[in-house]
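Input: structures, listed below.
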Structure 1
Amino acid sequence: MCPPMESDSLDFECIFEDKYISCLKAVPGTILNQTCKATHRLSNEQEQRSTRLICLEDATWSDDDLYTCIPFCGQLYTPSNKSSDEKIEYETVPWSVGLYRQNNSHHDEYFELICGGTLIAPNLVVTAAQCYWEEGNTDKILTNKNNTYKVAVGKYTSDISIKENNFTQIIDVGLIYLKESYNGSSWYYADDLAIIVLYTQVTISDFVLPICIDWSKQYTVPNGSNGKVVGWGKTKMIETSSILLKANVSYIDKNTCRDMYTNGFQSLVTVDKFCAVSPSEQNINEIFIGSSLTYEHGTLQFLTGIVSVMNPSTNDLFAVFTDVSHHIQWIHRFVKDFTNVSEYIVL
């Protein structure tokens, strides 16, 4: 048999005598086709070549020069890279996720938006633990009993019943993992983080894809750096926004943020937090808990923070964020256990 073909960035398809077989057990005469995984693409320097390899009689492959596929994450689509057959009715953000809970007070099957979230893999969403935590409940692994929870990707409005685009997807929740040390307001919302494992994977495209995560912690964000918060929320003009909101915010490290307050709010800026503020003229003064704050490094957007606590006394969007870099190892554990890990790692 030829050496087994495995890759974190490539998909392989093997055919022998007109039948599909495992590429781990390729015998002479097997034809292997290679393609980049849905979350990867060919590097710009690499030209498309023949995708076909053949297992030879001497149990070697006819070519060992496989594609070099780079991660496909953290990219906002632009008109120039839209596929010609994809019709976009409403603008969305590829990694923005709406989290929904069934409201039993309605006679029909009604799901209300409870939080924002961020897609980090086709079957994983990161959000704030408080979205699912209940006082007195010590269980940090939650099941989706009676299909109470759903998520939506590719959404513009907050109404789950409206499918704005043909890439809008509604997915059932499988399991919810709260950070083990999270204990709500009594611990000042420290470790306010949760991972949602979806029942099925979302379909990845230019318009629905994961955010990048700085697994190796190579990037730093200086004070005053501008990032972007995306999620559903409230504005000064209307009580509840039904559309996806975007706000530019300036980064404030935790020590500087603590020094800004003497009214007790500083106690909410725990060791795993930082702050950010947007100018009041942006007309946004509240956004859903669990929404993402991203920063651009190179040409890709990276998840930097998760909205955890809002300051209602300010006239602008001022929030305390859970610092993703503080929880990298914990998040990585789920990516490793529930996905082909390295295809979502940008080093």
Structure 2
Amino acid sequence: MAKVTRDDVARLAGTSTAVVSYVINNGPRPVAPATRERVLAAIKELGYRPDRVAQAMASRRTDLIGLIVPDARQPFFAEMAHAVEQAAAERGKMVLVGNSDYLDEREVHYLRAFLGMRVSGLILISQGPSENAAAEIEAWDARVVLLHERPEAIDDVAVVLDDIGGAQLAVRHLLEHGYDYVACLGGTEITPTVGDPVTDHVEGWRRAMHEAGRPTDGRLFQAPYNRYDAYKVALELLAGPDRPPAIFCATDDQAFGVLRAARELRLDVPGELAVAGFDDVKEAHLTDPPLTTVGSDRPAMARAAVDLVLDDGVRLASSRRERLKQFPSALVVRHSCGCA
């Protein structure tokens, strides 16, 4: 039996092979609904199966998107990666995921591997490309979108959250409960990193404290972004003579560590210690007490990043507004802050 071709589909549907391609590839041009239905019916009737390998060779791209995360073990990154996979699936694409573990050499390794596979584009979650990675991207002329990382270079394309504003919401809310001050559990960076979300969370804390006329000196503590190290730092801090009445954590994962330390020290939360986090991961409403935090519309952010990659928004963006899509933060009030 002769192999069914795209010409056969076009002939049966009464249209051109170009229109058949637009239907199969979801673009780049729109197709009228009635025509699309005829093409899909013809594909089904003939049992046509596109030759994806041939398509990739011809277009120099595959149906793949490369996604690099800094630490797949952290709930936020895992949930954002899942949102990207869902958004890509809606566009008929698959996602290859690489975990850089915050190592530049591993990031470059994944970049080379993904670009060698002719991915349609790359999405980097919460990490701007290192100097070596940026050179690799330029050499391949690759489409790259930063997700949840404010770009340092003005011509980078990014989908970001209002991290500073979100942190201000959380800290203001804690201060409204009447606490003398709010301590901050930030990251391990001594020198702030431009565009890093956690750096922005700390900046939001600092601004909210200054607005309220509260000092910040000696009230910023450092811990890696995970619950295990945050737990160790919190044990020492909460057992000391200058225990803060409230703590804003730059990530939910850190807040989970603080809650565990408070439980071990038999401190009542929120009676003796109020806690707020940032990210609103799914686990946040299962803690005891449920965690007050800052959330975002991750599915919408993921769709925006995928659309920028697939619709060539990386190259078509002509203004700063088009290159930087910012989404609002939202305060998610539960019980760890002192609200009933």
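With helix-only ellipticity at 222 nm (-39500 (n - 2.57) for each DSSP H run of 4 or more, over all residues; to 500) derived from the coordinates and found to be -1500, which of 1, 2 does the value describe?
Label of the source structure: 1.
Quick check on the output: 4.2 is distance in nm of label points 7 Å out along Cα→Cβ at positions 115 and 259, derived from one of 1, 2. Which one produced it?
That value comes from structure 2.
Give the label, chosen from 1, 2, of the structure having the highest value of volume of the Cα convex hull per residue in Å³, for residues 179-250 alone.
Top value of volume of the Cα convex hull per residue in Å³, for residues 179-250 alone, among 1, 2, belongs to structure 1.
Work out the source of -0.28, -0.57, -0.76 here, i.e. which of 1, 2 gives that when log10 I(q)/I(0) by the Debye sum over Cα atoms at q = 0.06, 0.09, 0.11 Å⁻¹ is computed.
The read-out comes from structure 2.
Bear in mind that the values in this text are calculations on the coordinates, not laboratory data. None of the values given here were measured: they were computed from a predicted structure. Cβ atoms are built from the backbone, for glycine too; each structure is taken alone.
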